[in-house]
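Structures given as structure tokens follow.
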Structure I
Amino acid sequence: MIISISGAGGFIGKALSRAFLNKGWTIKPIRRESFALPEAEFRKNNLEGCDVVINLAGANISNRWNAEYKKEILESRIQSTRKIVSSIRSCSEKPKLLISVSAVDIYDNLNTHDESSNSYACSFLGDVCRDWENEALSISADVRVVIPRMGLVLGKEGGAMKKMYPPFSIGFGAKIGKGDQWISFIHIKDLISAFIFIIENASLSGPVNMVSPYPVTNSEFSHTFGKVLKQPVFLTLPAFVLKFIYGEGAVVLLDGHKVLPAKLTQAGFLFSYPTITNALVNLFG
């Protein structure tokens, strides 16, 4: 099995690469600078001969947003996906599968969602996710396409938890805003297992929610994290502070999405860390 991965140097990309190599699969990282190559060269260097292409590329959304950075968030996702899709179309032998990630931000914050939901967010991130997904799905007539809609990925080596651990570990953990916003999360090991499950199960296609079956509120998440670390959580981080720091980007922390992994569970996937307690105990207990 030969797998090309864009974003292979990131938190998730590194974890996936290690797991794939342990299975004896070959990894071809698609380096960021290669997206500037002419299509024929990009295709030859990165896609020809591959069985699977995984697209993780995209600018970090956990920064202060302004008009210029919002443009980067959108274009980094659309342009990389468009380049990959266009190059796959012209491959002499196309890969069997394109996995192009998205996020639970596509859904509104009012309802409970599985993959059958069409209650989408009327927001910047909702629009980004829809455009991002449509770029990948444009080749679904020729190649199996899976769109993992990922929630908060829990891991010690990167992502949000790497930033959250220091304050929580010394008793300065806090709920965010009212604390009633939903967090749909997944342990990094379950995320990796879900990617492998998708690769090995050809019946799965289209959007797949990559989240635990048991979402929690921000308040429940914060207090559970404090309990696991044996630290009190009595502080609240007010919304206005986050808006001052992140501008419009504060929505990433203040908004929430209650999402269920219907396709994975119906296909027989078993989560090793389905609850927030056993996920956090495994990582930090």
Structure II
Amino acid sequence: MDIIIIGLLLGATYALMAMGLQLQYGVARIMNLANGEMLIAGAFGTFWFYTASNASPFYALIGVIPLAFAVNWAIYRVLIVPLVRRARNQGQLEVDCILATFGLSFILVGILLAVFGGEYLSYSYLARPIFILGEPYGLNRVAAFIGSLVLCLGLYLWLHRTRPGLALRAVSVNPAAAGLVSINVTRASALAFALGGAVTAAGGVLLSMFLTFDASLGVVFTLKALIIVILGGVSDIRGAILAAFILGLAETTVASLVDPGLTLAAAYLLFMAILLVRPEGLLGRRSS
């Protein structure tokens, strides 16, 4: 039971992180390899906010989310749009975007190193136990879990209950057909990319409550987000949420029963196993 609860607490935060990349890749068709750096930037921003003000890290969301949205909107308009316009097909666009965002990840790491340094950082917030079914768990982890659930639910409802959310879902299914019904595909893709970056940065805010991090840790979270998105199915955000909880449970099981150093290896083994059995992902649709 201890493994299940810790896995669920971790999986909710992973879900928020992966939903950001799912928006960028599933809607905007951009494989963003700088996704993890945006998460770490959100964590660094929260560290700076908490140590400067000693206020709740949840208040950092008020500044981090709109700032990350603006930065990612600018990245899409300046860096990605020219690549979209010159690409002859989706394959070329994916290759160009992988190379461009791979380079962008190094730029963001360099900026974080210049501003915050290369040491590992953490802060103490709600660092006291809370008992669940008689076992103690970190209150900061539980707070991050609740925050992740609220944000995930809010984003899911926005995508399914609002006209802008419906437009993003239409673009994710068929961009050409969406354009025929007066949806501005370029603007919708920019919105999805910017919103994905903001959601990812929000995940960094919540992860920073219990995680020790440094500027180079972003690549690990990029890999985990890629595993979750492809594992769950690129076209369905529910699959990303399900896959995030599966990954959280798998990592917790391996860390508790085998070795904490093998958690990433376990994630890849799970990823390969699902791809062999169901290559379109858990909730993805088989191509006809």
Exercise. Which of the displayed structures (I, II) returns the greatest value of relative contact order in percent (Cα under 8 Å, 6 or more apart) on calculation?
Worked result: II
Problem set entry | Highest-scoring label, criterion being distance in nm of label points 7 Å out along Cα→Cβ at positions 149 and 165, among I, II | I
Exercise. Who wins on distance in nm of label points 7 Å out along Cα→Cβ at positions 141 and 173 among I, II, i.e. which is largest?
Worked result: I
Seminar exercise, completed: mean projected area of the Cα convex hull in nm², for residues 213-252 alone, calculated, reads 3.0; among I, II the input was structure II
Seminar exercise, completed: Highest-scoring structure on FRET efficiency 1/(1 + (r/R0)^6) of positions 5 and 53 (r between Cβ atoms, R0 = 25 Å, to 0.05) (candidates I, II) is I
Problem set entry | Test item: Cα extents along the principal axes in Å, for residues 29-180 alone calculated as 56, 33, 30, pick one of I, II | I
Seminar exercise, completed: Calculated from one of I, II, FRET efficiency 1/(1 + (r/R0)^6) of positions 117 and 261 (r between Cβ atoms, R0 = 30 Å, to 0.05) reads 0.75, and the structure in question is II
Problem set entry | Which of I, II yields -24000 [helix-only ellipticity at 222 nm (-39500 (n - 2.57) for each DSSP H run of 4 or more, over all residues; to 500), calculated] | II
Exercise. Which structure, out of I, II, was mean count of other Cβ atoms within 10 Å over residues 61-68 derived from, given a value of 12.6?
Worked result: I
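Laboratory data are not the source of any read-out in this text; all were calculated from the coordinates shown. For clarity, every value in this text was computed on a predicted model and none was experimentally measured. Cβ atoms are built from the backbone, for glycine too; each structure is taken alone.
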